[in-house]
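Listed next: structures, encoded as structure tokens.
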Structure 1
Amino acid sequence: MSLGNILVVVFFSLVGFAAFRYGKKDGEVRPMLLGVALMVYGYFVSNVWLSLLVGCVLTALIFFPR
């Protein structure tokens, strides 16, 4: 793991944690699941650019429902 990958994963994990908390507070399942996915995907993706792409897509899915 490189420093860039660690920074990307930490950033998107924080976004995922915020989405999870928001979903839990409002009782919405979609933000909770996407938040968990954002917090976990970093363990499976080791490429910096792929990690950035996956994080951006998952974050966009939180803000654009359906």
Structure 2
Amino acid sequence: MSRLRRFIDEAWSELKKVSWPTREQVRNLTVLVFVVSFAVGVYITVLDTTFTQVVKVLVRPGG
């Protein structure tokens, strides 16, 4: 039991040393993640649609 208590005390001590981001930094980075995720989604959608159309033209039955 003393080993568990020591582990928790050391973990808590290390957490106090962490440089936590400010509320504004968290908000800005969250918005950035959403914007980049949306942009990548649009990029993949455009590529997928383009390649699908190209394959349809190349594999057209009777062509």
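Rule-based calculations on the coordinates, nothing more; no lab input. Everything numeric here is computed off the predicted structure, so don't read it as measured data. Cβ atoms are built from the backbone, for glycine too; each structure is taken alone.
If helix-only ellipticity at 222 nm (-39500 (n - 2.57) for each DSSP H run of 4 or more, over all residues; to 500) is calculated from each of 1, 2, which structure is the one that comes out at -29500? Computed on structure 2.
Here distance in nm of label points 7 Å out along Cα→Cβ at positions 5 and 45 has been calculated and equals 5.8, so which of 1, 2 was it run on?
Values: 1: 1.2; 2: 5.8.
The structure behind it is 2.
For the read-out FRET efficiency 1/(1 + (r/R0)^6) of positions 37 and 53 (r between Cβ atoms, R0 = 25 Å, to 0.05), a value of 0.95 was computed from one structure; give its label from 1, 2.
The correct label is 1.
Give the label, chosen from 1, 2, of the structure having the highest value of Rg/Rh (Cα atoms, Kirkwood Rh).
Working: 1: 1.00; 2: 1.51.
For this comparison of Rg/Rh (Cα atoms, Kirkwood Rh), the top structure is 2.
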